[in-house]
Structure formats: structure tokens, C-alpha cells
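**Student:** Several structures are given next for inspection.
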Structure I
């Protein structure tokens, strides 16, 4: 737990070290996010502090915290989250203003470049910290002979893994984005930069994550650090995710196997009571199931209290989830429950999203943001196996077994939404794929993955499954606007956010994403 405290205060330490001077000229020349003072990069302790600063930046952000952006980008265009306020008419909608209106506009597919929630500033802030470490970290080996080449590479691996992960969020959210690999550390570094293609961004993501997987640390010595920092297995997990996104299925499987075969992660045993599951995985965090989490603590609270009901409620679970149509019910035994459902992910009584708020108050709101858990690796491998050789019954059987490993561990119910859930025909690729897709919805409810899962599923094989995306987004639309929404989302360019208007004004090399021109 000490490591989490270190993350939350480390930026202050760096700012004092780098900017601890009365020379106003220096502050004028250096943007606040710089870590460049020539005197700084002298010891491995300073390098370590700079790397910790990269992690600390995950807890902050830009206009709003980074973790809130990631929730909004990954959930609001899906079908599992609705506004916390009841909005039943155009008059109700007209009363919204500011942030609430921007959130509602995303949910209703009315996204404009002026929407403050398409601001990517928070992500690029972390990228800039990483760029700074990657550029100036190698200087430390010349000044501190106690830092070995392997030790330096391990630090660089952490920075590259984080940079790769941040660009992966940008790729899935915006498509084409500026690929900035040099730090901004003085006025001469601030200039226009154009967008790179999706393929160029993807290539950089793979390069960064591959380096991290090959050079990263196996462990940092304890569970909290291993879950709060980028180990080589965290990098392999993110690699698997990126390969799956780009339909490189064998590479995804290989990366998943690296994580599985490490023996460092496991699901809690089948039969684990729901209270123990919630306490271990979500309340305390850094569990044996976890791979990477943002380490909020009592020194740095998360932004979830006003989001999910401790001091207001911006978002709640969609009605179909609160009514039992995601996790199911057992009509003969009310105590037989999916341990991920009512009481863990949300409360059926009022549709509140409780995953981050159960047993907490506004002053103890430091649940982590869960980026990757071991179940993700199992289900990514299942999805990749499904599509590796379509129609292959052996691969389909292996995929079903991985899904069922998760289902058994969670006591998943076999009767959901008025239908019985049965193992699909392993040779029927579409049905096996839906089996994986549906289980991911239950496993990662409200963890910022739903929209990316929907889009990945839909765009596979040149949008062969476009219909599932259209069905989901139209179901979330107002009845009189459903056809409009369907027509909009038939244009595949609409599946990515616009470039924020402020960025277009300040970076003249940027061009608006085509759908929003």
C-alpha cells in the first residue's frame, strides 16, 4: 500500500526537483509538464521518480481526470450506461448544461467537436511524461554507474508500455491521431503536428509494447507494485488486446499464453462468496486476479463519488441490466446469484453502478480504475481462438472452455433474459463469438470496455457484424430518432470521435476527422 502513496505525491516531488528555483525566466521557458532540467537526470533515484511521475499522471488528467475520460469513452456509446437523471422529454434535455449535456449528447450520438469530453489532453499529458523519460532516461547511465543497462531498459519498458497503452486508447477512440514521440519541454518543441494513419499509430503501439514485453520487469517485489506498475506481463496483456483489435489472432493467442503461463494470475476459486469476491477484487484491489490498476488512495481520491452516487449521480445502469437481463435470476433460489451482478457491479433496487462505491463514502472514494484483469486474458484468448480458423471445432471447443472457466468461477446463471444459456456448437463461429461477447459484458460491466468490444465485434471482417452495433446504438436512442441514429452509424467514420475544436484552433496541421467535416 505504500507504493500507492508514493504515486500520489511523486509529481510534487518532481516539480520541486525540476522547478525548485526562483528563476522566473526558467519557468517562462519550460511548460509546466516538463521534466527537463539538465541537472535533474543524474541518478537512478531521479529516473525512478520520473517514471513514478508517469504513473501519478494517470491519477490526474486534464479538464477532468483521465479515468473519467476512459469510462466515458468506453461506455457512453454502448448500451449499459444511461444518465443518472431521468430524461424523458425534449424539455428535460433542454435543461441540461455543461458537462451533463456533453455526456448526454454522447449517449444520444449527438457528438460535436465542441464537446469537452472528446478532449484528449489528459492522454497526451501522460504520453508527454513517458516521452520525456524515454528521451532523457538514457543519460542517467552516463552519470550514475550503479544503473545497469538492464536496469535502464526496465525503466524505459515501463514508460514505453504506458505510452503504448495511451496510444491504444486514442486509436480506438479517435482513429487517426497525432503520433508524438518527442517530449515537449521548451517553447521550440511546441509546434503543429499532423495526424498519423491508424496503421502508423498501431505500428507504434506494437513497437512500444513489444519492447516493454521483452525488457520489462517480471516483478517489482510485491503485489501492489506488480498491479500498479507495468510488468512484462502487463505489456503482453496490452499486446494481446492490440493484436485482437487488428485481427492478428495467432499473435493475440501467443501474447495471452505468455501471461497465462507466467503463473502470476488466477481467478478466485469457484464457490467464492460474492462478498469475498467483491472485497478482494474491487474494494481492496490489487488481487491475484488483477493485472493493472490505477492506484488511487486516501491521498488521491478517484472521480467516482459524483459519477456513481456518493455525492450525486451522473450515470446509472441501463434498465435492462437493473431488471436482471444481463446477469439473470434464479426463480427457484434467490440466493443463487452471479457474483458479478446485483451487489457487485450494480444495485437492482435503484440501478446505481456500485462497483466503485460499495462500502465507501465520498471521503474514502479511492477504488482503483481496473485496466486489465486475468479474466480479460482468458476471454481475449477465447475470442482469438474463435476467429483464428473459422469453423474449426477444436478451436471453438477450446474457446468455450475458457469462457466456461470464467462462468464457473463467477457462478454465472444459465437462465438470463428469458432464455437458457447453453454451450454453442463449437463449429459455429458466429455463435461461439457471441458466447464470448456476451460473457465479456457480464465480466467487465462498467469497466470502460463495452464500446470497444461492440466496435471490435462489429468491424471484424470488414464490418460483417455491423448489425449488432446498429441494434445496440438504436436501442439506446429515443424512439423517434432511432432511424436517424441507424443511418448515422452506417457511416463507419462515425464510430470514432471528432477532433476537439480547441485542438484544431491551436494546431493548424490537424484536420478534422472526415465524418465531422
Structure II
């Protein structure tokens, strides 16, 4: 079974978090895309991963280091396919060899950079320059970011190229002499491409050219006739020789590329180790920079199955509020195995609290720092959620049906040490049945091995033994007369003003207590007719 399904990832905004982790290399992106959570029993491995992120913070904060390493990372290409091709006996093209050469230069630069900043002694991040192969691809030690099959690769190649130059020189000399004679005898002018264009009106010149041995017909338009230099037997023989030498050159270059490709194949393990180290380093630095951006802390990983969050923040919600010049109210929880209920009115932040708990736990188990003042957590084998509109049109399920389907999946795994998050179960059915189902569910989950957190509107859901009860502070500590006066002055900003005064903190309720009636206060502040509100209060008193 998977750790989280797609609905859980979406509802908790996990992909938003992962997308904020910047990686620059294809290998770093690969590590990010294949990220997996650490499960119960893998506490030591997770601790090591978090320690790497912690060690990376000092480098991620160094602007000079960040600039230098990013300049290297952005030039690194994915060469896994090219290396694998050599393993299959394929001969790499000059473009592929050029990319390999650049990669080797970047490996050397990266190794020097890590040594410069004292970051070259990490356990599983080991950048290994490949000097012999670098010398093979750059035999003349030019350090130039181009690839060329140098004469020094082969004595035979050098001789072929020298012969080519001599033959080409002879051809040019012969053509130059022919052009000179043609200019002298015919008084014609050659274009840069070696052609001669004559107007059809110049019949005298056309007649001379027809009888000459210098030019040959190429093409014509309705106004002009185009000629080119006529090849002599000597030129023809020289061009045949040149063509043959080019074939020899290509054949010898192919042999050289084949030998270089073999050497790349022989060094495949070093290539893949370097690629893996680059990917890990890129991803770890990405995690560290993200930790700095969210003012995150290293979660403490416990063997005990519990979850403690002090002043946790949901990064996406916090970003949204900051854009509106509002602050996120940090949330603190102390959860253990069994069931915990969160009560409070709408707009009180119950759903955000639920998402925050799930997201921060997921972040910790994926080896990330978390946006909180402190966090301690035991590892879970799964996170199941039922948050938001669960309607499923493709399967013909109503909202309530969709909820029950997800809740049943959670129930089936409840004994396997996980986190279960349920947001106002049965809100889509009638209140009496919804209350009964919710209470029965809490009763079922309160003695399971999972940590269950449920939000509800229903009274008395959390009045069972061994069920913890958290309540949103809401507007319970606000002087409503003062708030009403402010709302009268700024009617257009009612929602923002209420949000500003809403206290989203969670407090533990020790005694049996009804769900707070903040909904009535919010309705009054939003301008609902006072007569309706008074009648609603009377109905509650009679209940």
C-alpha cells in the first residue's frame, strides 16, 4: 500500500512544497521526482538525511557559494543515455563527445569548488574527477569547451590531413590560374561563389565563352546566363584524390571515436557515481534553501508513535495570507495514538489545522525541515485523509459516498501505525445520522494504533474516555462591541477584519463542553438580521 494517495497529496498541498524545492541539474530533478518517505523502522536513515540538510544550511546561506555552484549546475546535462549507448557498443557522435568533455570539465570545477569550501568529505556525495578520460578528450590540454578530433590522436590521421591540405592547395592553385586566364582572354568577372553571370544582350561575349575552354554552362534566366569554371583533367583527378582522402579521414576519425567511446564505457561506474553525487548534492542544497525560505526547523524523529508540533505554519496558507498583509496564527498540537477531535465554528481554521498536521508530518517523513518552532514525530506507515469535497462524478459517488469510501480505506489500515485525518465526516447527510456515524467512528478509532485527528461541528462527539478534545479559540476572547464598532467603520472589509481577530490556536478541553457557538457571533457581525439570530439563540437554549 502507498504512503499517500493522490487525494491526500492534493488536499495537504504536498506537491506545492516539493515544487518549491529548486533543483538545477537533471540528476537533482530525478532525485526530487523519485522522493520516497521514510517509514516506521527507518528512523536512523531519516536522521542521517536530516543531518545532511542541516549541514548544508551554512552553504545554502553563503551567497558566493550558491552563485558559484549554481553556475556549474545549470550547465550540467543529462548524459545517462550517451553513457549507456557506449555500454551497448555504440560509437558516440562528435556532439555527444563534446557534451561528455564539458561534463568532465564541470566535474573538475565542482570538485575544486567543494574543496575550496570544505564540502568534499561527505559520506555518499563524492565528486571524482576523471583526469585520464579528460586528457583523452582534450589531448592538447586546451581547456577549451569544444570537441575536435586532433591530429595527435593518430599518426595516420595527421598524414591524411596533411595530404588533404596539399591536394586542396593544388586545386585552389589550378583554379586560380584558370580564372586568371579566363579574365585575361574573356574579360569576365568572377563572383565570390566562383560563377560568372552574362547578360543575354551581350551576344559577343556569350559567343566567346561558348568557344572557350575555361567556362561551362550552369543555368539561365530570361535575362542572364550563368557559367562556372570548367574543370580540367588535372582538377578532376585532384578532386577525386581529395574525396578519397576525406573518406580515409572519416574512417580514421570513426575509429578514434570508437576507441574513445570504449574508454567512456570502461569508466561508466565513475560516470554514474558522479551523476548520483551531483543529484544528491543538488537535491540536498535545494532542501536546505527551502528550509531557510520557510524558516524551518529540523524535526526530531522519535521511536515512539506520537506527533508534537509547536507553532506550526502551513506554508501555502501563510504565503496567501502574507499577500493580503495578514499573519498566519501558528498552531500547536500534541497528538498520540487514538482519536483526537477538533471543534470550533466555520472560519475557525479547523480544516487548516488538519492540513497543517498532515503536511508537516509528510514533510518530516520525506526528509524536509518543517515550518514550526519545534516538531517531534514518530514515523508513520501511511497518511489517509478525507478533506474537502469528496464527490466523485466518474464513479457516481455523492460527497457522502466519497467520504465513506476514503474513511473505510483508513479504517482498514488503522492498526498499522499511520495518521488519519477526517474533516467533518457526514456533513453531507442529515444531522442525526451524521452525528451517530461520527461518534461511532471516533469510538472505533480511539483504541487503534494510528493517530486520528477529526474535525466536527457536532456536540458531545469528544466526550468519550481516551478521546482528546481540542478547540479553536476562535472569537471567544474578543470584545464584540469593539469588533462591531470597527466593522461599522469599514463595512467593505468585514471578512478581513474577522479573519484578523479570529484566533486559530487550539486549546485542549479538559471537561465535557459543547461546541462553541462562534457561528452565531460571525453571523451577527456579517449583518444577519438580529431577529433571526435571537430566535436561533432561543432555539439553542430550549434544546
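Just so you know, all these numbers are worked out from the coordinates, no wet-lab data involved. Worth saying up front: this structure is predicted, and the values here are computed from it rather than measured. Cβ atoms are built from the backbone, for glycine too; each structure is taken alone.
**Student:** Upon calculation of distance in nm of label points 7 Å out along Cα→Cβ at positions 349 and 413 from the atomic coordinates, which of the structures I, II produces 1.8?
**Tutor:** Checking each candidate, the match is I.
**Student:** Of the structures labelled I, II, which one yields 2.9 when distance in nm of label points 7 Å out along Cα→Cβ at positions 125 and 157 is computed from its coordinates?
**Tutor:** Answer for the origin of the read-out: I.
**Student:** Hey, another quick one. On FRET efficiency 1/(1 + (r/R0)^6) of positions 437 and 509 (r between Cβ atoms, R0 = 41 Å, to 0.05), which of the structures labelled I, II is highest?
**Tutor:** If we compare FRET efficiency 1/(1 + (r/R0)^6) of positions 437 and 509 (r between Cβ atoms, R0 = 41 Å, to 0.05) over I, II, the biggest value is for II.
**Student:** Then there's this: A value of 3.3 was derived for distance in nm of label points 7 Å out along Cα→Cβ at positions 133 and 293; which structure in I, II was it taken from?
**Tutor:** II
**Student:** Next up: Quick check on the output: 16.7, 45 is Rg and Dmax of the Cα atoms in Å, for residues 45-108 alone, derived from one of I, II. Which one produced it?
**Tutor:** Label of the originating structure: II.
**Student:** Which structure, out of I, II, was volume of the Cα convex hull per residue in Å³ calculated from, if the result is 150?
**Tutor:** Considering all the candidates, the number was obtained from I.
**Student:** Continuing with this model, one more query. Using mean count of other Cβ atoms within 10 Å over residues 373-380 for the comparison, can you identify which of I, II gives the largest number?
**Tutor:** The maximum falls on structure I.
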